[in-house]
Structure P
Amino acid sequence: MTDNSMTMRDASQGLTSSRMRIIEMLNKKFEKLPESDRKMLSRGPLYLAANAGIAGMVANSFYRRVLHVTQGLFTSSLPMAVLPFVTTAALYTATVTTPLLSGDLNCPTCALIRGALVGVVGGGIYPILLALPVNAGLAARYNSAPMPEKGNIIRFWTNLSKPVVKKMSFVLVLQCVIGTFLSSRHFEIYLKMLRMPDSDSEQLNG
């Protein structure tokens, strides 16, 4: 039992050490990239996040019109811009950028799918879902629209949301395209990093 546990511990330490070397190597290669590529990798999530913030503002505007809400414009607009921005940036960084820079994402199709999903979910669906309770609360508070009766809540909000989702369909497609494009560019930069010579090889050749 002791020998087995020691072997497993050694294997775990070996994997951790190997992973750290890969991350260190990629970080060094990242610093050698052209400035445009470095900016694309580091600021790419912010572009998608900015569109998510705009999508939040648009969804908020649609729900305010449907529910005839005229009060609390700043109160509803601020979280609808900030929360989708922060969430989308964090999601893209966690699922695409960080795995690429740590060598954990080597599948181009997987990178594209992740980028598209973050664009659609974080930058499109999430703002729509967030705008509904925000404006429903305002509508109930100021009595700007009739509220659903008990037992009919889900159907009421579903029917109310259908025209909003239909209007937001273009935003969903756009966010999917942007997310796919960003992840495609980021994977191309990642491949460029892999093709760069290692520091050790450069020293030997020198």
Structure Q
Amino acid sequence: MKISKPNISTELDFTDDLMLLIEWAQEEELEIEAKYFKDLALVDIDFSKLSFRESLFENCEFTHCDFEKIDCRDVRFQSCNLSNSNFGEGYFNRCEFKSCKLIGVDFYQAQLQNIRLTDCNLQYGNFGKAKLKGIEISECDLSDTTISECKLTQIDLDRVNFCGASFFKTPLKGLDFTASQIDGLIVSIEALSGAVVSTYQAAELAKLLGLIVQ
């Protein structure tokens, strides 16, 4: 599976006054493009309906922020804390999240395409009714996440912790869980059809049928 990488220039405009930039973009209804943000700490900020293009966020902390209906294309988040933020109905294309803290993040009805998630913590996240296409998830913690009524297409998993995660009304056909942890997975028998699991994982999932494997 080939994932399109973010197209980000090596010559970005560094700015440490994101609030002024947000105010300008909201008033003028313009995109924020080719910017480099570093070491920012913001709480309860309204980023809703903003558009970011070809930008880099590094070591930034945006907790309890509202990113509803945000539009991010060719954006990289490096070592950022986005915990408990709302990305509901957001759109992400050719974006990367590396070594980020995303605990309790809400991607309800969001669209994510050509996305790489590496070494990220997404515990207790919500992906209700989200559309995920062309996603690489490597060495991430998605334990106790809710992935309900989602459309999953071309998902590549590598050492992902799905312990206690709930896949309600989400078909898992084609997903390879063999290198991941799925203890305590909450899923219907019908949704498991076509999923790829190891012999040990199959024995654990058999408990959903009430079987006792000896």
Structure R
Amino acid sequence: MKHLKVGGLMTDDVVSAVPDMSFRDVAKLLAEHDISGLPVVDADDHVVGVVSESDLLARRALTAREVMSAPAVTVHAEEAAADAARLMVRRGVERLPVVDEEERLVGIVTRRDLLRVFLRPDAEIRRRVREEVLAEALNLPADAVDVHVLDGVVTLDGRVRLRSQAAMLRRLAERVEGVVAVVDRLSARDDGSRVEGPPTRSAYDFS
């Protein structure tokens, strides 16, 4: 399966601060560049923290080191955008510094950037589930189960031979870019029972 990478969405012209930068200068950077947060890097460009507007408002301090949130939550450029979205939601952050193999800053990706992943048409999502998940990943006929998509919500309906196939289908469908949630109505022929899975959920909540 093809996955959109973080490197394809990130901004590589990153505004950053150093630990000893004054509180006032950090605030000026945010205002001048109309951004709500920035990474803090050391002399080797390693990300040591992140400063956001909320950090500035919550903790009046003298330097970026004193106000930053640390350790920073980072992501690598080669990671899937969908995985970065999950990480962002799980950790409750608005932006992720992007680092290379040596953990040096190379870019930044924001929730707004990642929202681009979820603007795919329903017809394209359906095609990718059928072709990339059913046919390519699971080696099943593209019409092995019914795939319905409405507003990014994928409904899988039908029967497969094994419960393990159904579970894998559900997991892979969740990873297709643009999928907001998966409704599982699958059953397996091995025992004729409905496959129990997690309740229908929104995979990404950017509220």
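Derivation of every value follows stated rules applied to the coordinates shown; laboratory data play no part. Everything quoted here is computed from the prediction, not taken from an experiment.
Quick notes on this one:
- Answer label among P, Q, R for the case where helix-only ellipticity at 222 nm (-39500 (n - 2.57) for each DSSP H run of 4 or more, over all residues; to 500), calculated from the coordinates, equals -27000: P
- Value 11, calculated as relative contact order in percent (Cα under 8 Å, 6 or more apart), assigned to which of P, Q, R: Q
- With respect to Kirkwood radius over Cα pairs in Å, the largest value across structures P, Q, R is given by P.
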